[in-house]
Structure P
Amino acid sequence: MNTLFNNLNTPILFLIYITLAALVVTSSIYLSKYVDALDKKTNLSGAFIGGVILAAITSLPELFTSLTAVTMLYQPELVQGNVYGSNIFNLTIISVCVFISLKTFKDTKISKTHIGTLFFTILMFILALVGIYLPEKYTISIAILKVNIVSILIILLYIMNLKMVKNDTVSSDDEGNDLPLTVKQIVIRFTLFAILLVALSIILTKVSDTLSDKLNLGKTVAGAIFLGVATSLPELTSSINLVRLKNFNAAIGNITGSNLFNFTILCFGDLLYKGGSIYNSYKGNLSNFSEITNANIGSIIIIIFALISSILSILILKYRKSTLISILLAIAVIVSYTASIAYSM
């Protein structure tokens, strides 16, 4: 398949990329709809559905594109760019939602657990930054596989956040309609669209890898631009739809929960990647600080701006009663995302 894409010219590849991205969005919308239908037939809390289940569903593209990148393409930089790029793009979705409905955002009920999740996100970004400079000795062997201690710490943080979200009691006003389907029918359709999403994600990874070669982009930057944006479109679409239904709480939960789930993808990639640590693109002496920095400069820049965006997003939620402050902070998040792409290229 790589040979097929290599023989295509760049405009055709872009057309294929856009088509695949559109299909990923469509599949994710249907998946979200079926998860929402199951939500109405169970006693699970709305915060858990939006922040965990829906977040995991809309993160399936990130999961399978990343696993494809390390197991088939052997490109860990694509995984870094995909996860970091998706996460900082997701944070800009909060800003988009603020602009779409300022009054609703000001008056809506938003769970405090979302701010807590953003703090967990900050900790995970810091751990990823530490992982870039962490010596090889800080790895743990699991059978024939090795995993960085950073990955284990990220998983532990994710589990802690799950417990926090599960205890959330803030209800959401979901105006969606029930689907006239049985639970069995919903599960079958959900499974079929999930399989389709997996297949599309794998092909999307290969197209992105080929585009990065043709455009002479670094793998991390290509992952952040092509994979990071395309695989975040489900979060964008579902969150905007939830805002349209005046359900900001679920929309924010989807975004923040997706970001945490994306970090676990980095951990799975680290476990499966056989070329060393997935956090570090430099293969030389890990004691050489400047060379490590130069080799991972794309990831480092995106992480720094993602940390800035995470802090700004916390402030957006904390000071949402002030329209002016919300607007200024939302603009700052968008500027941060734009700068992360511009400076990492």
Structure Q
Amino acid sequence: MALLLTYNQVKDLIDMQDVVESVEKTFAGFGENKVINPTKVTLNLGESGGWPPYEGFFNAMPAYIGYQDNAGIKWVGGLLGHRKEAALPFICGMILLADPKLSIFRAVMDGKYITNLRTGAQTAVSLKYLFKNRRNIRIGLFGAGMQGHTQTLAISKVFNIEELRVYDIYRPATEKFAENMKDVVKGRIVVCDKVEDAVDADALVTVTQAHEPFLTADMLKPGTVIFPMGSYREVTDGLILSCDDIIVDHLGQAFHRGALSALAAEGKISEHDISATIGDLVTGKKEIKDIENKKVLCLPIGMGCLDVAAAYVVYERAKERHIGFDFDFSGESYVDDLPEKMITNRY
């Protein structure tokens, strides 16, 4: 039987603290070669114009999580166009889990909630290992939408945010963000009217749908880590090339999407320019030293293993609490972890 779980059921079964812990453990597994994460496959649906005219994409993101003995795949899309006109969120997705021994599906669940949480969690975990001896942090946030909220929530699970400067091209969104997050941010929230007003921080996080870069090399001060998290180009090539260290989550996909893609296509940046992966930092294989005097770029493009691992936590809790709907797609029902009790031809 495959367990079917809705968005609201997933939301009731996992929270940001759970996802931060899961992401940290999975980065460690990836750094120790105990997690398999192939490069994601992208279906372009006119993300940057052209055809098809849907201003979006879908990604297929499979993974195997060794410490869970769990396999799965996330199918996730980010679309503007008609979806935006229908007042639907940018992100949509599903996650499928399978038993790697028998290749029988364990669960099918909505993937939007997990995607939003783990995208924030990977920033928080990265910062934890970049600023290892620091408890307080100042954040500059660009984009006051859903990801702005989840990035802030995730970072608050690891650090005391003593100041958060937030900028969005739509001022009412920024003001709403400040009201929504006043109980999450222990320090002050500064609503900024200009990009330049938000760059005085320890970490800059961009989660926008900008079509033109808006952060330049002269804006980035030594001692700052920048996270260009959006699917679009939010930072200039000059800013990237000015950084002393570049951190990525996955070497195989870091050059095909996001901030590094244009420079990689022009042959101006390669694997030799990467200082470490996040997995290297979490496992202690590498360390970024003297970070207070450096400009550092950290680019988690997003790995399916993080979603699949978090989805397994949801699956285990759903079974314990008898939540969800069992459905036998294949007629190969079985009791999970007890394959000798497998029952065939049952619908």
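Values quoted throughout were computed directly from the atomic coordinates according to the rules given, and no laboratory measurement underlies them. Remember, predicted model here, so these are calculated numbers, not experimental data. Cβ atoms are built from the backbone, for glycine too; each structure is taken alone.
Given -24000 as the derived value for helix-only ellipticity at 222 nm (-39500 (n - 2.57) for each DSSP H run of 4 or more, over all residues; to 500), which of the supplied structures P, Q does it correspond to?
Numbers: P: -24000; Q: -9000.
Computing helix-only ellipticity at 222 nm (-39500 (n - 2.57) for each DSSP H run of 4 or more, over all residues; to 500) on every structure in P, Q gives -24000 only for P.
With FRET efficiency 1/(1 + (r/R0)^6) of positions 75 and 115 (r between Cβ atoms, R0 = 35 Å, to 0.05) computed over the structures P, Q, the top value is the one for Q, the highest of the group. Structures P, Q were shown, and Cα extents along the principal axes in Å, for residues 211-250 alone at 43, 13, 8 was computed from P. Given a value of 54, 43, 41 for Cα extents along the principal axes in Å, calculated from one of P, Q, which structure does it belong to? Considering all the candidates, the number was obtained from P.
Among the shown structures P, Q, from which was the value 12.0 of mean projected area of the Cα convex hull in nm², for residues 195-330 alone calculated? Of the structures listed, the value fits Q. Ranked by mean count of other Cβ atoms within 10 Å over residues 59-66, structures P, Q are topped by P, which has the highest value. Where does the value 2.5 come from, among P, Q, when distance in nm of label points 7 Å out along Cα→Cβ at positions 67 and 243 is the thing being computed? Computing distance in nm of label points 7 Å out along Cα→Cβ at positions 67 and 243 on every structure in P, Q gives 2.5 only for Q. Using the calculated result 37 for relative contact order in percent (Cα under 8 Å, 6 or more apart), pick out the matching structure from P, Q. This value belongs to structure P.
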